[in-house]
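Q: Each in structure tokens, the structures are laid out below.
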Structure 1
Amino acid sequence: MPGIRAALALALTAPLTLTAPFALAGRAAATDRYTVTALKFTVRAGGRDCAVDADLYRPAGVDRAHPAPAVLATNGFGGSKSDGSTDAIGRTFARRGFVGLVYSGLGFGKSGCLISLDDPDIDAAAASGLVNFLAGTRAAADGTRADFVTLDAKGDPRVGMIGGSYGGAVQLATAAVDHRVDALVPMVTWHDLAYSLDPNNSVRGGSVPGVFKWQWTNGFYLMGETQPLTVPGLDPTRINSLGCVHFVSKACALIRTLNSGSYPAKVTADVLGYAHSVSPVSYLHRVKAPTLLVQGQADSLFNLNEATATYRTLKAQGTTAKMIWQSWGHSGGVAAGELDLGQGDLESSYVGRRIAAWFDRYLRKRTNVDTGPAFAYYRDWIADPARTYATADQLPPLDAKLYLSGDGKLVGDRAKVARGSREYTNRPVPTSHSENSLSGMTGLPDPAPYDTRGTCLGWTGAPLTRTTDVVGAPRATLKVVSPAARRVQNSGDAADNLVLFAKLYDLAPDGTGTLVHRLVAPVRVPDVTKSFTVTLPGIVHRFAKGHRLRFVIAASDDAYTGNRGVKPVTVVSSPQDTGVLELPVVEDESHRA
């Protein structure tokens, strides 16, 4: 099975390795507004000397007598300084009068060393070396010095960072190890890679390994491993002779363990510990730079819950933070009127204007600039681009409850819960489909979501008497009966624990069901003898009048690994003891962006 999955992942991800080159005319390319100079650096990172390939964007008129703040950025996974969105960051901010330094992350483009998953001791150390260049305290390989960047103190440049996904987490890592960084805009990135790649959405499931997200994980693994085959003349520091070809050994061990047929075994705690260590969850307490988090609603890789966890942590420790839930993420393209980094136009989109204001406030120190509300979210049911974002001072609370009735209904009154029991069972092969995780990037077809009869249970509400807007992460409290799982769940191997997938559908009056953003909540149940709570992925969705909500638990999902062995599951309901679905419902739309 791992071999089949790896082969499929390679087929899916091959197109993702292609990036658009950015040609430079000689040593420096110039426009009437800025110059672009290709630079090379050698930085010390993780005990090794690593080559870094970068481009310096210098606005016209910026010099030692007229310095400007700087913006530092790097690529998403599989990209380089020359791909469209990364290069556009340099161009966009240079046109706005900022010094731009855009570089290929370690292990990508023409930069050296191995892929280390934005490790603060490696990738952040490399970025910190580039901050030294912007401070004027070190030169590039050709002797170029940046003596034209605004300084807050000797050796302390005024610098912000921006970028998405892999280029997002590195910002938080850099700010954790280098407090000279003044402002961050991490986009569509992770809070905890252990959750991203091996999620357990059970609130009490922290001590229990999750459910391996094999499609996404293997897609990015193959993208990294094929670099030596797709990029000619690689720096020899990018070849690892110990296990993986192109990743650091600990990342290799993580991916191989997740793919092993024996996963999850008792030893996985140490392996997942590495995923925690290279994630913001482990070092956010050291991040002090004002942070504008931008996360995508259409994202099954890094869902809205990841940004929410980062946001709440930063706010709780007193770090200035705001959050935007935009439309696009790893699972969906840019909606009309939304920020497109590749176009380089900030003023024409709500998110772009918020980013521009963030850097004006914290890099240009324009204290009168309004950086916007604490929380904003895109609404795909609004046609007017000027009104697509709603705003709030805080995330909506879970203020609506529905109960899981024994007759398969979702009811709003516990007293109306019918007594009854219903059963499903898993099969040796996946029987539910939410998405082909990489289809949005590759263009490959993706069948509509489905659940096979007998392998899932659903509860359906009555037709809604008014539109209902859900903004946030729904939560379900469940109790299941599974003698087969109960017999083996204390075997010492967490693979024996019951696995299920919770999800929320929107049913139209004609019976057509829509899996909201094709998102699911994988759960490895800690203990089937006790009730457990599941946090579903955050959503922003309007359930129209006349539509019905349908809550489903399924035995499998073909984008994830599933149960070991056949484990029938029964759900028993009574008015005194039944499952509960809680929803963050927003009713007042009067406050708009």
Structure 2
Amino acid sequence: MQKKPKYTLALLPLLLSAALVSGCGPKPAETNVSEPASQQQQVDVNERANQLFERIFNERVQRSPILQTSLGIKDDYDKWQDLSDSAFAAELVQTREHLLLLATIDPAELDAQTRLSYQLMQQQLQDMLTDAEWRLYSYPVNQMYGVHSQVPSVLINQHKISDISDAKAYIARLNAVPKLFEQLKKQLKQRADVGIIVPKFVFPHLKSASENLLQGAPFTEEGDSTLLSDFTSKVTALNLPAAEQKLLLDEAKVALLTSVGPAYQQLISYLGELEKLAGTDDGVWRFEKGAAFYQNRLNRMTTTDMDAATIHQLGLDDVARIHKEMQAIMQQVGFAGNLAEFFVFMREAPQFYYPETAEGKAAYLAEATALIDNMRTRLDELFIVQPKAPMIVKAVEPFREASAGKAFYQRPSMDGSRPGIYYANLYQMSSMPIYQMEALAYHEGIPGHHMQLAIAQELEGIPKFRRFGGFTAYIEGWGLYSELVPKEIGLYQDPYSDFGRLAMELWRAARLVVDTGIHAKGWTREQAIQYLMDNTPNPENDAIKAIERYIVMPGQATAYKVGMMKLLELRQHAKEQLGEQFDIREFHQVVLANGAVPLDVLEQLVNDYIRERSTPNAS
């Protein structure tokens, strides 16, 4: 499928996760005084290495208030990220120091598991230094994510208020928004000075998302604003004396009026200035060194060294294969017409959509929950270890549903106070067909992201940077693989639902084509949208939002299919090598038992399992 990959760690592990500073790392190995000196020495070096991994991880976490909050840590509960150049420079200094510390350990002296940790940590730190060259090649605000939407998202979804100090920290964060946005504007200007501005189509999304936060009290008279409503509900739940509660609410209103409101208004004004400079060329090929930047992104996202041309052709070939499987289902249901006509039917037939009403949205959430609950009853057939953390299904909040993706997952907090969440975007029910519901629930929930990410967090005996780390090809490859696995145990009984599964897979195959088309071949936004419309059954709004996502997140969309293909390749290899000894539960254990890893490391782990399982008398 690919050339020999060089494993490269995406920055997601350290940018989107956090760790408790004490008490939950791998336990130091116990030293037995009767052990030979060489064995005791190995125990000592393994312990020292694991302590160093924890130190590196925790020191990075200490630099990041948002990472702390994401997993329920309240050390810097009243702060935002430091977006300044000096903070970035200090981070690079710290990264170099961490590499020097790592170099004091000889990996040859480590046991296998600790040596793997060493390998992953070293590559992660080296990648961070390499990626510093491309620091400005990003869009700090866009329709998918950004500082402007991070503020309400963190406060609403992650900033819990358990006592007055938490409420005070919430208010402090409201008052800190102006400084955060001043830093953001400086970062945007630096990028604009070198010609890196988000494409013009993004700006209406940014303006809308920002203006939505300023609707309602204390900004307008039409009900409470999103943030005031959130703060009020959380403080009310504390059951404080009326006077204390009123004081907190009044402080929050003042912070919203004097800090949050002006900061967003000024940001909106500055974005208006940038919009005048923005162009309609969408791919990163337009940047100086754009081709090299895109190759770097492909390396990180796929954890392979495949180039854009290879990935583009991989996508074209897979689209053709899936079309053939869809034609078989089309014949099964007795549709008279060609595949393109069948796509139109699947897009437009009312039977495939819940109504655009509150009742329709509630019905969707209830059915998605039922699908996941049913899948839970089948997990013993597929898995040895199952996640302890609970998971819920939730609609994307109104303030971000217009621009957010179709569905996504938020991992549970480390302390168990927040469950894993499968977010379904019900902004337009016409974009959430019933026939895709089953595959979507399996991907985002169980046995998909919740299964993999929650199990990874709960692993024992490996460092936190691996438990909370992430490689997009592994994580999203597992999610896409998890859409297929339920079919193999008899689910997707409705042929239309099975078509939906193929439609989801087709969507990921088409991503290989359009992502590389946009960023390496100079495709326009409209050209890429038309490709999706011609080759998938998804509605036009899906195609528009998807292409706009791929434009602002170059390379990310290629990870899904590359990861799934590798998982299927490794599973087939294990089946061929082990024959009757092959056990799907054991295979999944091998895949999940080490946290997220690059695809070539996963291949080595599977090969190690095959070799051990093939050994005579292996249990």
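Q: Identify which of structures 1, 2 gives the largest calculated value of relative contact order in percent (Cα under 8 Å, 6 or more apart).
A: 2
Q: Ok, one more. Consider the structures 1, 2: one of them gives -19500 for helix-only ellipticity at 222 nm (-39500 (n - 2.57) for each DSSP H run of 4 or more, over all residues; to 500) as calculated from the coordinates. Say which.
A: 2
Q: One of 1, 2 was used to calculate distance in nm of label points 7 Å out along Cα→Cβ at positions 303 and 567, giving 1.9; which?
A: 1
Q: While we're on this one: Given a value of 0.10 for FRET efficiency 1/(1 + (r/R0)^6) of positions 119 and 495 (r between Cβ atoms, R0 = 30 Å, to 0.05), calculated from one of 1, 2, which structure does it belong to?
A: 2
Q: If you don't mind, there's one more thing I want to ask. Using percent of Cα pairs over 15 Å apart, for residues 103-142 alone for the comparison, can you identify which of 1, 2 gives the largest number?
A: When percent of Cα pairs over 15 Å apart, for residues 103-142 alone is computed for each of 1, 2, structure 2 gives the biggest number.
Q: Okay, moving on. Which of 1, 2 yields 5, 17, 20, 18, 14, 13, 8, 4, 0 for P(r) over Cα pairs in 5 Å bins from 0, in percent, for residues 367-406 alone, as computed?
A: Attributed to the structure labelled 2.
Bear in mind these aren't lab numbers, they're just calculated from the coordinates by the rules spelled out. Since the structure is predicted, the reported quantities are computational estimates derived from the model, not experimental observations. Cβ atoms are built from the backbone, for glycine too; each structure is taken alone.
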